[in-house]
Every structure is written in structure tokens, then in C-alpha cells.
1. Quick one: distance in nm of label points 7 Å out along Cα→Cβ at positions 116 and 220 came out at 2.9 when computed from one of I, II, so which one is it?
2. If FRET efficiency 1/(1 + (r/R0)^6) of positions 84 and 188 (r between Cβ atoms, R0 = 41 Å, to 0.05) computes to 0.75, which of I, II did it come from?
3. Using mean count of other Cβ atoms within 10 Å over residues 4-11 for the comparison, can you identify which of I, II gives the largest number?
4. If volume of the Cα convex hull per residue in Å³, for residues 44-99 alone comes out at 117 when worked out from the coordinates, which of I, II was used?
5. Figure out for me which of the structures I, II the number 26, 23, 18 belongs to, where semi-axes √(5λ) of the Cα gyration tensor in Å was derived from the coordinates.
6. 3.6 is what came out when distance in nm of label points 7 Å out along Cα→Cβ at positions 36 and 228 was calculated for one structure; which of I, II is it?
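Laboratory data are not the source of any read-out in this text; all were calculated from the coordinates shown. Because the structure is a prediction, the values reported are computed rather than measured. Cβ atoms are built from the backbone, for glycine too; each structure is taken alone.
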Structure I
Amino acid sequence: MKVDLAGRVALITGAGQGIGEAMAYAFSENGALIAVNDIKPGGAQTVAEIEKRGGKAKFYLGDVGDVDRVNAMVEAVEADLGPIDILVNNAGINLGKERHPIHEFLDDDWHRILRVDLDGLFYCSRAVSARMVKRGKGTIINISSAFGVVPVRMQSAFAAAKAGVINFTRSHALEVGRYGIRVNAIAPGSILVEGTKAMFYSPEGRKLGESLLSHVALGRPGTPEDIAKGALYLASDDASYVTATVLVIDGGWTAGFARDW
């Protein structure tokens, strides 16, 4: 997929691995200058790979749940690379293999997940959109989840945060549309990254993986590149009349669970 992002600066949070990494490569291959953010030093490897491929990128280590760090990062990106044209709020966390119903859910888990998945998205959106409003242009893409569209058991904090991302996206789009800024969301389904490989597609998790995929119309998990292509479209001028939209990329999962009733 080819679009023209030549010279545009894209800040992508959580770009050290998985979906964020794939988006960083896709945007770079289409001409963007990439600000790679991640809480882990591995984000430097994403930058190294982009530079190896002939692109330009810089790594910004930091926790999006820290408002002071976010504000400092946005200032640094604009000083180093130029005004931010594209923001992708991708950084997010969830529980690991141990998951709990609401009546057993721990305060620390709840606050830890919402701090990154929702607060962090707000901090980044506020800092960047303030600058976009002054310039009268820009696009923001928020990564939600299929679990922000349909309910899920044992992951109440993640589901609440990702549903919040969707309505936050729509509210933000309504507020800044008059300034030439577009705000959209992507809701990925089951995507094959390291975490899901270990949880659903390992020998011990095979039954769970098979059960999950039985509800996916296309019968397979998605890839980070599937999400990157959707983000590339939303960031491009081809989507110039698209805002306040949730692009669900889930292989047909949320269209309805298949049953032989």
C-alpha cells in the first residue's frame, strides 16, 4: 500500500514492538519521519531498522502515563523532527495470563491499565492537538480494541479503557474538526503478536486459540501489518473526509458470534 506522507512527522507511541512497530515501518516506507516512543529501550531497535531501510526516525523513551514526560516528549519531537502532523496513540497494556472477574479485580491492576490505556492517550492527545489547532491541520489515530466494541469477561479494566477510547475519539473529533484536524480510531481483533502467540497459539493454549478463532469469520488471526495498513489509510489524504470513525479490523469477529442455534 502506497500513500504520500513525504516529510510528515508521525509520533507513534508503543512503537517498540507489535502493532506500533509495524505502523512505524509502514509510515516510514511512505515517506514520514518517525518519532518512536516506547517505555522499553527496545524502541531503539525500531529506529535502527527504519534507518537501515533508508528512513529517518528518533527514539523517545518514556511512559505515556506520566503527564510531565509526555509534555516533554512532544516538545522534544517538534524540536528534533518538526511539527507533529500525525499522532498514533498505540501504547497500551492489559492483564497477563491471570485474569479476574470484577468482584476479584485488584485496585492496582485497574489503575495501572487505565493509567496507560486511557490517561496516556488523553495526555498525548491534549499535548499534540494543542499544537495542531494552532497550525490548523493534523490527524490523530487512536488504537482501541474489538473489546472496546463488544464485551469481554475477566478483563474489565481493559474493556472499559478501550470503550472509553472510542467515545473519546468521537468527542475529540467533534471538538477539533473545525481546525482541520481529523481524529479516528482503529479497533483490532485477535492480532498475532508475541503476547497472543504465547497465550493462544502455544501447545498449552491451543484449545483457547481454536475457540477464539471459531468466532472469526475469516478463520485466522490478523497481523500487525493488517492494522498498519488501516492506520496508513487513516493518516493519508485519501481519508481527508474521514473523522470520528472507528475502523474495526477483526476478520469479522465483532459482526456476531457464529452459533448453530
Structure II
Amino acid sequence: MKIGVLTTLNSKVEENIRKVAELGIETAQLKCWDSRYLTDEMADRAAAAAKEYGVEITGFWCGWDGMSYWNFYEGPLTLGLVPPEFRAERIKMLLAGAATARRMGVTDVITHVGFIPENPATTEYQSLVAALRYLARQLLPHGQYFLFETGQETPVTLKRTIEEVGTGNLGINLDPANLLMYGKANPVDAVYVFGEYVRGIHGKDGDYPTDGRHLGPEKPLGQGRVDYPRFIAALKEKGYDGAITIEREISGEKQIEDILSAKKILEELI
């Protein structure tokens, strides 16, 4: 396995990728939440910077323009592709993101799909599956994969959705902290449910929710409830040999400090 870090595709993309290299990290996922940056020019700038600084871009994390509320009340109404009123525009942005990723030579396109319904018999679930099938089929001729970022759905629901879409180019970006922070699963157990679909990992830590409205808190890696020794062992057992991309959702010097601490912990485990 390789160590990576999450960084941003924006007007400072060269600086962002340079900072990855300065941390002694060899891979990165690029994230983008602004459709203005999903252009050939930005893709070329990112690819040139990655080549200059010796950083491999392992995945492209594509968000969406507009509203998003990261909690258990407004979250199901605003996040990902589940809310039907936002679905068409977000698929359009994901396809633009896939084109940007393609120009950079990146295979995997990642996002949060949202709070996937647990009941597969509902119209809401079936319409989501149809939309995901359409999206995945657009990526298929280009040899690209669409990856679900974990957290807002249970592992069984996610596995069922991948099976029902059935295009063969769906995968999972497994964020173990999210599974805890959303109260959906133990990360180690999740590996044994859907490990064969895992194509990316976020190195992040967190804790369970303490009330019914808010997510659990994110923590520095090693200070939350993700059992990283068992988690890494389970990934190895399932044959995972890709990148573990460190994500720390704060900014400033403390973020850099926590990223370097996470790097040291992960290097000792892998």
C-alpha cells in the first residue's frame, strides 16, 4: 500500500500538489466542489504539477455546486444523488468531473451518493439505481470507475446497490471514520461485507454520534475509534494494495501536524 493525502483542484493546484510532495507523500486524491474548475486547462495544470513534483493522482473526488448539510435532518434532503430535485444537475457535474479526471489520466471518480434508502422496494431507491446505472454507463467506454464514498449508507445497502446497478465499473472509496461518524457500521466489519469492491481508502478517524441530529466528531488518526491495526489487517486479507489517502478536515498548522502523525502511524502498519 502507498500513503496519500487529499488535496484540492482549484486556482492554487500547483501549490497544493507541491505541498503534498513536501510532506514526503507520493500519492494524492484531488477534490473539487466548484464546477468552474472542471476544465481542460485545470486538468492540464494538475497533471503537469503532478509530473513535476512526482505525485501520483489516484482518484478524483467530485462534489457538487449548491447546498449541502452534513447532519441527519437536512443531510438526507440535500446530499448526493438521492434527492431527486438535485440529481440531474449533479450527474451533469459528475460527468464533467469524469472528463476532467480522464484528461489527467485518472480512472476513479468519487462522490457521496447520499443517504441511500434501506428499503429496496421503494420508488426512491429504484429511481436512484436507474440514475446510477446511467452515470456508470457513461464512464464505462472510457475505462473509468465510479466510487461511492462510504458513510451515509449501511454496508449491506451499499453492496446491494452496486449489485443492482450491475455495470461492473462501480467501486468503493472506504472512509472508515465516516462509517463511525454516521453511526452506520464498524469499519473492520464493513471490509468483510464489501471488501471486494474497495478501490480507495481514506485515512481518517472519528467517533460515533452522541445525539440523533449531528454526526460524530472527526478526530486525528489514532485518536478516534477506528481500530487501524485490525482495519489494515482486514484490507490486506482482502487483497487491497492501493493508496490510503489521509484526510483531515481542518486547516492550518494543526492539519499539517495531524497529517504527518497519520503518515507515521500508517507507515508502521502497512
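1. On the way: I: 2.9; II: 3.4.
Only structure I yields this read-out.
2. Values: I: 0.95; II: 0.75.
Going label by label, the one that fits is II.
3. Numbers: I: 19.1; II: 21.8.
Evaluating mean count of other Cβ atoms within 10 Å over residues 4-11 on every structure, the highest lands on II.
4. Details: I: 117; II: 104.
Value 117 for volume of the Cα convex hull per residue in Å³, for residues 44-99 alone corresponds to I out of I, II.
5. On the way: I: 29, 20, 19; II: 26, 23, 18.
Attributed to the structure labelled II.
6. Values: I: 1.2; II: 3.6.
Computed on structure II.
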